1. Using relative contact order in percent (Cα under 8 Å, 6 or more apart) as the calculated read-out, with 26 as its value, let me know the right label among 1, 2.
2. Quick one: Cα extents along the principal axes in Å came out at 43, 42, 35 when computed from one of 1, 2, so which one is it?
3. Work out which structure the value 20.6 belongs to, where mean count of other Cβ atoms within 10 Å over residues 172-179 was derived from one of 1, 2.
4. Consider the structures 1, 2: one of them gives 17.9 for mean count of other Cβ atoms within 10 Å over residues 36-43 as calculated from the coordinates. Say which.
5. Could you tell me which structure in 1, 2 was used to calculate distance in nm of label points 7 Å out along Cα→Cβ at positions 140 and 236 as 4.1?
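Bear in mind these aren't lab numbers, they're just calculated from the coordinates by the rules spelled out. Predicted model, so just to flag it, every value in this text is computed and none were measured. Cβ atoms are built from the backbone, for glycine too; each structure is taken alone.
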Structure 1
Amino acid sequence: MATAEEFPHYIEFRHVFKTFNMPVLVDSNFWVDPGQTTAIIGRSGVGKSVTLGHIMGFIRPDKGRVIVAHEDTTDFSEADLRRIRKKVTMVFQSGALFDSLTVAENVLFSLELREDYDEQNKEDVVNGLLEMVDILPARDDYPADLPTGYKRAVAIARALAAQPQCILYDEPTTMVDPIMSDHLAELMLRLKKQLQLTSVVVTHDLGLMQRVADRVVFLHEGKVIYFGPPEGLENVDHPHVQEFLAKDRVIKV
């Protein structure tokens with residue numbers, strides 16, 4: 001098995017290409033260090049979600065190598081990918097919650113196979129996680145009764161129940177109000193600080209990017225046209241980057 005010395009970055013894309021009906025990722029290169037947050041931004045359809053799919057092993061590259069959890073997962077079997085997915089989990093934009101289960105039961109679902117916890121331990125962990133994401137009062141509610149932002153918080157709590165090293169967030173602040181968006185950003189920062197979680201955030205929200213990201217991947221037509229710190233975006237003279245930033249300024253005004 002490879003070591004962190006061989007693959008020092010927690011996640012790394014090395015010259016990754018992927019084509020469906022048209023090229024989606026074109027010579028994609030970036031990396032994420034342990035304990036850091038990388039935001040992936042760009043217009044719709046530029047390959048952001050496909051990038052997350054490669055990290056999770058749901059999609060295989062046509063060319064190039066994908067490193068996840070310090071291992072080259074490009075040619076992994078499904079059994080090996082399941083092992084990686086115990087370390088890396090994903091919070092889907094939809095939340096992917098079970099509508100027939102309460103908030104607490106949704107979080108408990110991730111603990112059901114834990115033989116090292118008895119029933120009281122599981123109850124304590126569920127309550128602790130819901131308190132961590134500030135939705136303990138909603139523990140007996142059903143997902144259909146919750147606003148979108150609360151569903152995302154429940155999904156984060158359920159992901160944390162698996163004790164991952166890394167969380168992938170797919171558009172965490174889409175379709176939530178500014179107050180909840182701010183709350184989710186604070187939650188992501190708190191989890192990063194308290195749990196030393198590595199994370200990748202796909203987002204259109206430049207405000208969220210600026211608050212949580214250590215590095216930014218800007219995708220355009222499947223290509224990484226910027227990879228660096230958030231503050232460096234303003235100095236990129238690529239027209240698509242400047243257009244993206246200008247539209248965000250207009251929206252804020």
Structure 2
Amino acid sequence: MLSKRIIACLDVRNGVVVKGVQFEGLRQAGDPAALARRYNTEGIDELVILDVTATIESRRALADTIHQVAQEIFIPLTVGGGIRSEADADAAVEAGADKVSLNTAALKTPELLTRLASRYGSQAVVVAIDAKRAEGGYAVYARSGQTAASRDAVEWAREAESRGAGEILLTSIDRDGTRSGFDCEMTAAVSNAVSIPVIASGGAGGFDDFVDVFTRGCADAALAASIFHYSESAVHDLKAHLRAHGIPVRL
């Protein structure tokens with residue numbers, strides 16, 4: 001079994017890390033560069049920056065924030081929010097991103113995935129899927145969870161893979177910020193439908209939630225924010241817990 005990855009997420013608004021519940025009620029959680037420095041030291045495997053209002057405000061992700069964070073880490077950095085074109089992706093990569101994450105733009109212009117995969121390689125193209133449980137499936141939402149996309153998460157994940165995406169970042173809007181556990185059923189449904197890695201996001205509240213999503217959810221990686229930001233769960237303790245349950249993780 002390949003090692004499972006633990007990923008910290010920095011949701012950024014106006015240059016400050018924020019966190020909410022089900023994409024609502026954002027509150028400040030710290031300085032991006034300072035948190036990135038801490039996670040790099042603690043042994044996090046990867047870092048994701050999501051500029052949570054870039055798409056809504058029709059602007060690019062903040063290059064200064066990306067650059068400041070990239071200077072603090074020696075691990076892969078993914079940047080999302082406001083990536084609407086090849087030029088936007090170029091700007092993020094030039095600022096220090098290793099991967100770019102697309103949500104709304106990928107839904108609107110799926111062929112952009114193919115162009116970016118040709119430009120940077122599939123490993124650098126992440127499709128973020130924000131979804132809620134719906135009758136008979138999982139409904140996809142765009143624009144930071146504000147707009148229904150009339151797509152099913154499993155079907156969209158398959159198409160994204162076929163167009164060149166190298167990874168899926170799957171967030172349960174229902175579980176986001178609730179600390180009630182990942183949506184393992186939704187994660188497994190998407191993971192079993194594609195051959196590219198799936199990152200589970202939304203709902204992490206304790207170490208056993210990670211065990212569940214790596215076993216029942218079939219996730220390749222798991223992303224969290226709150227339990228890391230507020231120093232409630234040290235990364236090395238989480239990894240020790242996972243190893244104790246037979247789940248391989250990077251040292």
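1. Derived from the structure labelled 1.
2. Values: 1: 55, 51, 34; 2: 43, 42, 35.
Among 1, 2, the structure yielding 43, 42, 35 for Cα extents along the principal axes in Å is 2.
3. On the way: 1: 16.0; 2: 20.6.
Attributed to the structure labelled 2.
4. Values: 1: 22.6; 2: 17.9.
Going through each structure in turn, the value belongs to 2.
5. On the way: 1: 4.9; 2: 4.1.
Structure of origin is 2.
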